[in-house]
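Visitor: Each structure below is given as structure tokens.
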Structure 1
Amino acid sequence: MRIALGFLACLPALAGLAQAQTFTIYVIPTPNSHPFSIVTGTDGALWFTEYDGNKIGRVTTGGEFTEYPLPEANSQPVWIKLGPDGALWFTEHLGNRIGRITNEGAITEYPLVKPNSGPWNIVLGPSEGTMWFTQEGGLQIGQINTSGYIAEYDVPLAPWDMTVGPDGELWYTERSSNKIARILTTGVVTNQYDDPTPEGGPNYIITGPDKNLWLTNQFGDNILRMTTAGEFTVFPVPTPASQPGSLATGPDGNIYFTEHTGNKIGQLTVEGAITEYPVPTPNSCPMVMEPGPDGAMWFTEYFGNRIGRMTLPE
């Protein structure tokens, strides 16, 4: 199902919000699938995980869906990213596996050694041919190559989200411990920095277009800019109790982020100016955002059970 909306046509006027922005909303065929992350594939479509649907989904820019059930029940796929081999690689949070799916829908799974390790985020690593992933239940960060060989490294605190930093090393958030850490590709943790917001809950992290680290404070309602030397700048999100989520750099050079309970998409300049755009689906919980092949920003609606597309502001 395709729903095209200019959101101010169906919402009351809200002070401090931007002018009307065009959203197109696509309803996922599987009910209550709880889509989590989304990424652009090499085939020009968007691929996404269905956390409770136990599937990997694919949607074209025209809104046509294909869904691929995972081989094992209750695997809870979470993050999905494009790999060095052109396939999509994903984590199975409850299944305790790393998965790989081709553009044709062929799925391969690689079990982790440590039980109940809770693999969460996965990223294309700085070294050739590897994916790196966090294991928030196993207190480890893992590395997997395209042949399925897995190496795991112990870390002091539960890792959450991760990105390749501007220094070519891996940086990750420790949400429950309120810290941000750096790990070398040798598996050695070299730095840990305290989040400047007490109990802020550092959530998702990316390297921004300005070659700084940018991350969200889920409980502090802030966006943080961080240098690799551990210097922070804090930008409060205008909507209280918004729970800012994932971030992504748009084709226009701005950073976009989701607001889980604020039910908005935020636009952030590298200078820190924030503009918010309400999502037309009520209580949708926008989760993860990704630039699409068509120049728009695409996102998942965890509770709305939809995939959203937002044109870039003019």
Structure 2
Amino acid sequence: MAMFISDKWKDYELIDASDGKRLERWGGYVTVRPDPQVIWSSPKSNPLWGKADGVYERTTGGGGAWVKNSLPDEWTISYRDLKFVLSPMGFKHTGIFPEQAANWDFIKTVIEKASFRPRVLNLFAYTGGASAAAAKAGGFVCHVDASKGMVARAKRNAEISGCGGEDIRFIVDDCFKFVEREIRRNNTYDAVILDPPSYGRGPKGEKWMLEEHIDGLIGRIALLISKTPLFVILNSYTAGLSPSACGYILNKNIAACLGGRVISGELGLNVTSSGFPLPSGATSRWVAESQSADMIY
């Protein structure tokens, strides 16, 4: 099983991890957030554990809230030529998933080597890290998310990253319904990125449950792949959808029909204090036969 480690960051650092929590640096600010993967205990010798600018604290009811201390309402960080607006958001989020940088680098490499301008579909696209990466590399991106607020944040990230209005089309819609309409319109894409939540609601209350709907959605995605395909990426942060399960779904629905190769693995971030990688999600990549063998990594 592969691990794709996002180790090129300068504005982000996973300083330490212990007792179910991460100690992280985002630009000039330090946070403490819960992480269920951190099931070990190690000495919290770094003084920043007690001096964080913001701490996300769980409540007994199962939710949580930020104790912001000196954490601002918004600030900006960079990754390579991408820029992101961050803020203390609900469910312990800040506005990006730093482990996804490994996928942003993969997207950039494949699109830059293409001999044409690829059409890229980004579903459940959140705040648009992958959209900006694809657009900056030369692709035309269709960015779809059910949350109007997240699409607004994605537009801001694209703007400060230098993506023009002709590079990304932003759509607020239920992803499954959008895919069905694109099939009826005979529209196709050279690359597709999916980062689906475990549970979700569309803009009109449509219900999404990952385990029930993802296989059917990927089956429909196969009908949107163009005659000049590049890749399909499926990400998961749901415990029940492992890297191998993601890979099985892509093999069954995409590779079985279109050929190509699939590799699956964990996304990881190196912990500075230990030097060990922290598993931070699952990803699976399908790459068309037209791509070189090393492209999948």
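Each value in this text was obtained by applying a stated rule to the coordinates, not by laboratory testing. The structure presented is a predicted model; accordingly, all values stated were derived computationally and were not measured. Cβ atoms are built from the backbone, for glycine too; each structure is taken alone.
Visitor: Assign the value 0.20, calculated as FRET efficiency 1/(1 + (r/R0)^6) of positions 81 and 217 (r between Cβ atoms, R0 = 25 Å, to 0.05), to the correct structure from 1, 2.
Guide: The value was obtained from structure 2.
Visitor: Work out the source of 2.8 here, i.e. which of 1, 2 gives that when distance in nm of label points 7 Å out along Cα→Cβ at positions 249 and 281 is computed.
Guide: Traced to structure 1.
Visitor: 1, 2: which one has mean count of other Cβ atoms within 10 Å over residues 49-56, as calculated, at 17.5?
Guide: Value 17.5 for mean count of other Cβ atoms within 10 Å over residues 49-56 corresponds to 2 out of 1, 2.
Visitor: Out of 1, 2, which one gives 18.8, 58 for Rg and Dmax of the Cα atoms in Å as computed from the coordinates?
Guide: Computed on structure 2.
Visitor: When distance in nm of label points 7 Å out along Cα→Cβ at positions 137 and 289 is compared over structures 1, 2, which one is greatest?
Guide: Looking at the calculated values, the largest one is 1.
Visitor: One of 1, 2 was used to compute FRET efficiency 1/(1 + (r/R0)^6) of positions 25 and 153 (r between Cβ atoms, R0 = 35 Å, to 0.05), and the answer was 0.30. Which one was it?
Guide: Attributed to the structure labelled 1.
Visitor: If distance in nm of label points 7 Å out along Cα→Cβ at positions 257 and 273 comes out at 1.8 when worked out from the coordinates, which of 1, 2 was used?
Guide: Traced to structure 1.
Visitor: Ok, one more. Quick check: -6500 is what I get for helix-only ellipticity at 222 nm (-39500 (n - 2.57) for each DSSP H run of 4 or more, over all residues; to 500), calculated from one of 1, 2. Which structure matches?
Guide: Going label by label, the one that fits is 2.
Visitor: FRET efficiency 1/(1 + (r/R0)^6) of positions 73 and 233 (r between Cβ atoms, R0 = 30 Å, to 0.05) was computed and gave 0.10; which structure, 1, 2, did it come from?
Guide: The correct label is 1.
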